[in-house]
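S.K.: As structure tokens, here come the structures.
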Structure P
Amino acid sequence: MNKAISDHEIRWVTLDKCAELVGLTKDSLNALRVRGILRMDIHWKKRQGRIYIDLVAFQRWVDVGA
């Protein structure tokens, strides 16, 4: 796992911040969500109208596809 992410205090970030950190566009992250590749309550959550991405789960998905 990426040490910079796993040791970071913040686990959940907004979709915008995740896009900035991982180098993908918001549209590509949204497409992964809509297609069910990134799964609700595992990789992402919606709170108060905003999408939050779990950086630890996202990194795991990148590493092993889970």
Structure Q
Amino acid sequence: MASFSNQVKTEICGSIRKPADRRAFLTGILLSARRFTGTEITLQTECEAFAELFPKLIQSVSSK
């Protein structure tokens, strides 16, 4: 059984559609990252939806 926190994170990950929302969500992720430098980003999560979303957000924001 998934935790309440995991359920909420999964729901939030599924609701990010607009480019501005993607940038805002990515900014929040980077601010809470364990390590964030010019060459490295280290995250820790138990939420599979979040882990799958992060590289997609990076790609969608950096491809413009």
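Read-outs throughout are calculated quantities, based only on the coordinates presented, and are distinct from any laboratory measurement. What you are looking at is a predicted structure, and each value in this text was computed from that prediction instead of being measured.
S.K.: Comparing percent of Cα pairs over 13 Å apart across P, Q, which is largest? It would help to have the intermediate numbers written out before the result.
M.R.: Values: P: 61; Q: 66.
Biggest value here belongs to Q.
S.K.: Suppose helix-only ellipticity at 222 nm (-39500 (n - 2.57) for each DSSP H run of 4 or more, over all residues; to 500) works out to -12500; of P, Q, which structure was it derived from?
M.R.: Values: P: -12500; Q: -18500.
Computing helix-only ellipticity at 222 nm (-39500 (n - 2.57) for each DSSP H run of 4 or more, over all residues; to 500) on every structure in P, Q gives -12500 only for P.
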